[in-house]
Structure I
């Protein structure tokens, strides 16, 4: 899929109401600029050079570590970004739902991990239809209980289906989200999967990010413990001959401590080759807060000077300065993530300026309403004025992307040169 495949028009937030519709591939011809007020605020944008850097960096990281990369597509749900990730060398794509997986397949993915349990008839129907329509597609989903397996087998009986779905046994962390809690439960499930007429046990999955605290010593200890549990389960399943034929797929890797699961993905000592797949997704745009802090630990552990760059920003205009120390921006909960923490001012462009400088020290967003951001500042310092533009950095890109149907691609000089669209 290319940017020319979708049309932008005034039915989409962020597109100028007075502008004629345009194919996204022709957007650069408009001559629009981020700081020329050509586009209405608020506006979520992607810095194209940072985006391209991140695509190359993470693919190179996986290559150096000897593992494959299947980025989690739920981060962006942007077909154009999926296509870029695949073109950069991604082995496949990861999703959380069958619907999301269908968007990835449409964008060109032929290996799809559904890193979640599939449980309802409509989703099993949809996955079966997707596999039937695309003969060269491989898709895996997670199973973590015999109760879930019973639902899959009941679906197959009622549908008269002879298909055996490729599945991965999920190992979990007590107190965290899905996954088998004990080795005993995991082996009992693996035995049931090996006997099942509706599923094939192809490997084991885990998600390590839920236990991470951005404390390198703690995170390394906890992730190492999880890796050992998963390896023990894989060795036990292998010794009992419970895996289906072919490579044994081992997969992990959120976006916070992805380096710590590499030993799992490069596991040795099994009877057959291991296919290790890293699933990090937020790397493609990175962020200015949560993942930036985690990445500092990754860089120290890996001996890196620099790695990923923040590519996602939301720009707003100062609409009111009703009292000393408070300005209101044209950006709210409907436009920017706030589930982990408030956004942070990163740039300031006075009204009429075509370039931006760093946001003054001490500027902070204290609260968000649906359509307003509360910018607090020291009245003795730089005072924002009505009409100024403020660039906001975010924490957790997933919950900014889902608020936009399209995002412009901008160059470092602010020129708008393209766009991506989302399919949430």
Structure II
């Protein structure tokens, strides 16, 4: 548990601040310095108005890693002149919360100063731990700022949600990061200004774009590049694109295989397949793979898609996807990328039909109205024969018409129960093989269904 962080030491003096990461030293001190999240902090926006009027309540910050949740909480505490305490839900529990509450009560009596409790990764707390916050939020002793990378509406309990304002933070844009990098290069107290850094525009762009919204990654890479360079004869340090590429070699992939991003990326992948956008489908699939997603998860989603969204328009799509998955399991990575791409491209280009969804409407019918009796002529002939011999009645199954004895192996006959005989759930698509199959069946029914 951390309490009342002290002002950041100056970095250019050789004091302890020089050993802090640049991202820590460059944290904004007030709302004016905060870059990004203009949908929340822009002029006239709700959170900005709340901070300026010093009328904030408990809130939850929801957003991807490195989107500035902790920094924004610190800025708000400074603007509110509030005591700032922080708990980490991974490490701390109810015991640490009780300690924080006791300290807040003591501080309130002595200094009459509000306490903001920042709970990082708050989604990691179970229901009992989250409930333990409620009375202290209600009493006004604590103003909660919770931070989570998970969807709060899924991960937090209802009573806590009802007492908090939810704010969704977005990743830093490339322009945001470039602005913050330039600020760090110019700042002689907390940043790198005393090094007289000269950076090429393409190098600055490289740092910003390869960070993929992670300002911490970009700043620390810039710090590494600056400190490992010797000065030129002119006394400055020149960062070229080659230096930048050495300092941040692998583009950060913003993907969490277990959180909301997992479902967002999977959704984007499936919707791109459904929209027949080959390039977008490949992009989202590659993003998931680069972020560490299990290829078998992607294959499972493509298998579902092959029946749900391609379906009867191209029934071979399902067999093809199964074959691609089997080939992947036999081969592995990196060559397995070919099979993933092959299935992805095929499904994106295939004709589409969602007529297989009829099964869910039928299941709903059965659940809501129950299962009707099987019409006599559809019952098992052997079982019905035994019953007819026992009762002395004619076997009702003899009324069954055997389709193979008729032209085109079809004969008009009732197959649904009497009370839903006219019910129809299946709506055929008009794409690919499905249309040809349906048209053929309609022609047969028209010719021989009278």
Structure III
């Protein structure tokens, strides 16, 4: 590939300005990703300090009453983001990265999240994934919309056709020059991200790089196909922009709207209502009915019996448990629908390269819906473990084991994200290869 071809392409001030603009935007996105990780790290440090102080302060006042102490104590489970989350924030700005739960009713606690500015959430995150998915295609559009039409409109195509050994080869050469420049920009940004964010070079990072390369190849092939229509530059530009709007905004938004309406989640409200009603109504229910149901759920605690007349923490925590039990069916339906939404979105994304790329980046970075659902399951298991650990001491009215409680530290949820290579790559490889073949076939007829 001749150096002169690169010099001719890069001598345009518009080309240089476009490259610099995307480069600067990519640099800003990396800094934003770094700030995102720093914010989460700071919050994790704060929750460690908070839990230590929180436990110590409550032990000071309630150490003689284990039931009352455990009413107040909260214990943290942390879903620490991977370094790759800085590249593709995904849903990590909406879904909680930490859960501080007590051993009372779980369903009222599980979906607590941070307060966020809705305007910020609506505009999304300027992460590197955004730059790759939305801005790189615009850069490719500006470089390829007039690949063939420029020569014809300038009156140089006849000369090119005579002097070049192959008109098709000449066009592919022009496309290759632009592709090398764009891929060089992508390589710079990915390398900078790996260095600045201290991302380990492993299979996950390789997956993000390869998916990005294939996604950009799809847009270059789309440029080749648009050129093969043999239309004017103005027509090509309008068609390309229409394709960009359709693929990056219209189709993903339509899928999201369809999935939300196909799988509505009224259980999100009914779960909380049933959990709270299930608990509060037990104050007016015969205590033995409550205890019978509790013993059915936890037969290992059937040896603990209620005192005749005095208040009992056994009965109180039994009421809390039954609140969760009565909301269990709605909670299960909500979880099933969220899983259905995730599966439906991924299935639709197989036919939409932009959406597929976004979901795959999120999946690899651990910032998608699947990761959040796994974290919610882990929260349920964590909460159950706390109950089983502290129930005996509460029911026996034992004094609080201050030394042991002060040693408790926040726990971490972790799940290894694996790149499912066929699933990740084929939805990009197949349409790219198909469109390339169609584009070459049509170009042979017009050049």
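Among candidates I, II, III, the computation of distance in nm of label points 7 Å out along Cα→Cβ at positions 169 and 313 that gave 8.5 used structure III. Each of the structures I, II, III was assessed by relative contact order in percent (Cα under 8 Å, 6 or more apart); the largest value belongs to III.
Figure out for me which of the structures I, II, III the number -23000 belongs to, where helix-only ellipticity at 222 nm (-39500 (n - 2.57) for each DSSP H run of 4 or more, over all residues; to 500) was derived from the coordinates. The correct label is III. Source structure of the calculated read-out (distance in nm of label points 7 Å out along Cα→Cβ at positions 65 and 145, 7.2) within I, II, III: III.
With respect to FRET efficiency 1/(1 + (r/R0)^6) of positions 161 and 353 (r between Cβ atoms, R0 = 41 Å, to 0.05), the largest value across structures I, II, III is given by III. Hey, Rg/Rh (Cα atoms, Kirkwood Rh) derived from one of I, II, III reads 1.01; which structure? Value 1.01 for Rg/Rh (Cα atoms, Kirkwood Rh) corresponds to I out of I, II, III.
Computed from the coordinates by the stated procedures, all read-outs in this text should not be read as laboratory data. Treat the numbers as computed from the prediction; the structure is a model and nothing was measured. Cβ atoms are built from the backbone, for glycine too; each structure is taken alone.
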